[in-house]
Structure 1
Amino acid sequence: MSYTLPEFLAHAVALEDEAADRYLELADMMEAHRNDEVSRVFRDMNRFSLLHRDEIRARVGSIELPKLKSWQYRWRTPPEVGGEEAFDYLLEPYHALKYARANEVRAMQYYRSVADEAQDAELRRLATEFAGEETEHVASLDKWLALTPRPSTTWQADPDPLPPSV
């Protein structure tokens with residue numbers, strides 16, 4: 001999958017926008033369920049995603065980015081947007097951090113794959129740099145995880161599960 005530099009940058013901005021939107025949605029949902037500790041984790045992740053997006057936009061400078069339609073992005077799922085497992089209102093901080101870490105790992109792998117396949121030297125350099133930044137995000141989340149108590153029970157053990165027919 002070979003990109004032009006503007007296509008790659010458009011993907012990078014969209015990746016961070018999608019991640020920020022998802023983390024904000026999760027933070028709001030957790031807050032609505034009075035799960036304030038996890039809400040704070042997701043608000044922090046939202047802030048980090050917006051900062052990274054803004055850094056990418058600053059690097060874009062005068063390059064005009066294509067306005068891609070949803071079907072024109074070259075990924076099945078945006079790399080920093082995980083599955084639905086984080087939408088459980090009983091989610092604990094440890095699991096929220098693991099969810100965020102998995103998202104950052106996917107983003108890191110995405111950028112590495114772009115760098116590996118890049119024909120353009122500047123695109124390869126930027127993709128490698130972005131992969132390095134995602135690697136730093138993973139390392140930061142690993143530190144948070146090391147400091148966060150593991151729950152004694154899993155958040156999947158919902159005391160009020162949905163009926164089997166739902």
Structure 2
Amino acid sequence: MERVILVDAEDQEIGTIEKMEAHRKGLLHRAFSVLVFNSHGEILVQQRADKKYHSAGLWTNTCCSHPRPNECIKEASARRLREEMGIEAEPEFAYKFTYRTELDDSLVEHEVDHVFTARFDGIPAANPDEVQSWKFVNTEDLRRDVAANPEKYTFWFRLIMERPLPSLV
């Protein structure tokens with residue numbers, strides 16, 4: 001049974017709860033999103049596997065998940081990058097934001113999302129249980145597509161794409 005870290009509005013830990021229960025009740029919990037860029041400034045996006053419990057088949061950032069209780073969020077982001085995309089990298093913290101949205105199947109995402117960035121120029125070895133497809137995309141082309149076709153993208157990724165993308169200089 002996977003547990004997530006419950007937090008208050010200031011992102012202070014207040015407990016843990018089973019992941020699906022947090023999503024059924026819409027409880028605020030800690031999460032992270034990783035944005036991987038190549039040396040050409042393109043962003044690596046993934047299409048979530050059709051068997052994911054929410055947002056299946058939608059395009060999103062390189063990887064995302066929740067840190068485990070007592071796990072450093074930076075280490076969790078590197079772990080999930082390996083597990084989902086087969087990428088070895090050291091993500092760096094960029095910023096965080098809070099959002100809430102209702103999903104399919106009466107689930108609610110209510111997260112403090114810590115956004116990390118990393119650089120990678122290879123070919124991912126995506127886990128088919130997590131990822132159906134992936135591609136590197138020019139960031140301006142991606143912004144235009146997200147604006148024109150928001151239904152193809154996860155809610156949190158649409159929010160990320162509304163902000164200036166972090167620099168990897």
Structure 3
Amino acid sequence: MKNLLKIVVVVLLFVAASAATNAQTLKFGHIDLSELIPIMPESAAAQAELERFQSDLEDIFEESYKEYQQKLAEYEQLDADVSEVRRNAKEDEVRELWTRVTNFSNNAEQQIQQKQGELLQPILSKAEATIEEVAIAQGLIYVFDSNSLLYKSNTSVDLLPLVKEKLGIK
């Protein structure tokens with residue numbers, strides 16, 4: 001019985017040792033997304049669209065601000081003999097325009113950020129899908145963004161050249 005137990009233990013150790021040597025070596029990869037995204041062809045079109053959007057908002061802001069300046073100048077040129085009712089009405093009009101101008105400015109910043117997110121999302125999705133394809137082809141179990149790495153081993157696979165090739169970017 002003791003011999004049988006020794007044989008079973010030896011066989012189990014042998015199976016465990018051979019399984020460990022046959023286990024796949026863990027492979028990791030990294031990529032610099034901040035370098036990839038700007039060189040993707042879609043990024044240039046998205047940037048141009050964002051600039052047009054910003055330009056339109058700036059034009060609207062300038063028109064509103066000019067209107068405010070005009071009303072302010074009219075208010076400042078009121079004679080001393082103008083009735084208090086008329087003066088208060090002009091003052092309210094100027095104040096209302098100023099409120100509209102400042103609200104527009106604040107909303108414009110939010111609109112720009114939202115538009116940027118809308119334009120960037122499909123680009124990020126395409127980049128992530130391509131990274132996943134390349135990572136699977138390379139047999140990687142994890143891919144990290146190299147911007148947030150504290151340490152990167154020389155054995156980590158840099159996916160940037162492979163992803164650029166897959167996307168047709170030179």
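Observations on the structure shown:
- Ranking 1, 2, 3 by Cα Rg over 2.2 N^0.38 Å, the structure that comes out highest: 3
- Computing helix-only ellipticity at 222 nm (-39500 (n - 2.57) for each DSSP H run of 4 or more, over all residues; to 500) across structures 1, 2, 3 gives -6500 for structure 2.
- Structures 1, 2, 3 were compared on mean projected area of the Cα convex hull in nm², for residues 29-92 alone, and the highest value belongs to 3.
No lab work stands behind these numbers, since they all come straight from the coordinates. Quick caveat, the model's predicted, so the values are computed rather than measured.
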